[in-house]
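Multiple structures are listed underneath, in C-alpha cells.
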Structure 1
C-alpha cells in the first residue's frame, strides 16, 4: 500500500491524530477508548503493510505513539482532526477503499467503546464520513 518508510510513518502518525481527535472530542479520553484503539491496532492495522519505523517496529504502532503523545501534551481534538483532514486531502492515493473502511470502523469502535456514542462523537464521525466520501 505505502511506498516508503517515511510516507508510511507519516500516514500512521496522522491516523494517530485522527483517532485521538475522535476519543478527545468530548474533552476526555477514557481508558476503554485507549484499550479499544490498542486492540484494533494489533488486530487490524498491523496487517495493512510491512513498513517498519527506525526501531524495526511495525509503523502502525505510530498510531498509538502519537495518540499517547497528544494525550500527555493536551492535544486539541479539532486541531488534530484538521491536521488529519489536510493530510488526507494531500495524499488521497494512500487511502484506497479498504483503508477508508478500516479508518471508519476504527473511529466508530473508539467512539462507542465508552458508554456508547455521544452527540460530540456523532458530529465528528459525520465529519469524518463526509471527508472519506470525497
Structure 2
C-alpha cells in the first residue's frame, strides 16, 4: 500500500532524509573521482602495459563496488522512508500526498528549511505551487 504524507509528517522526516542525501552525494563524488582514476589507469596501461601477473584495476574496481553497495543502501533507505529522490545533484526529493482529494507530490529541495511546495504527479519541479498555510 502506498504511503501518503501530510506536510507535517514529511517535514518530520527531513532530518533523516537530509542525512541519507548527504551520504549519497558524498558517495557520488567519491565514485566520480575513482572512475576518473580508473580511466587514467586504463589509459596508462594501454600505453605502457600492465605489470606481469597483476590486475592493475582490481583495487579501484573493488572500491567502486563497495561504494555502489553503499549507494544502493542509501537509495533503499530513502525508499523505505517513502521519499522519492528525483535529482541527487540538486537534492530534489518528493513525498506522495493527497491535497484537495488529488494525488500530488510534496516537493523539497536541498537548502530549503522545510517543505513548502507541492506539484502534480506529472508537473515536475517547474510546476511547484506553494502549500496553503495551515
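Out of 1, 2, which structure matches 39 when relative contact order in percent (Cα under 8 Å, 6 or more apart) is calculated? Label of the originating structure: 1. Structures 1, 2 were shown, and distance in nm of label points 7 Å out along Cα→Cβ at positions 9 and 41 at 4.6 was computed from 2. When semi-axes √(5λ) of the Cα gyration tensor in Å is computed for each of 1, 2, the one that comes out at 41, 14, 11 is 2.
Computing log10 I(q)/I(0) by the Debye sum over Cα atoms at q = 0.15, 0.22 Å⁻¹, for residues 49-104 alone across structures 1, 2 gives -0.64, -0.91 for structure 2. Assuming -18000 is helix-only ellipticity at 222 nm (-39500 (n - 2.57) for each DSSP H run of 4 or more, over all residues; to 500) as calculated from a single structure, say which of 1, 2 it is. Going label by label, the one that fits is 2.
Since every read-out is calculated from the coordinates, none of them should be taken as a lab result. Source: prediction; values computed, not measured. Cβ atoms are built from the backbone, for glycine too; each structure is taken alone.
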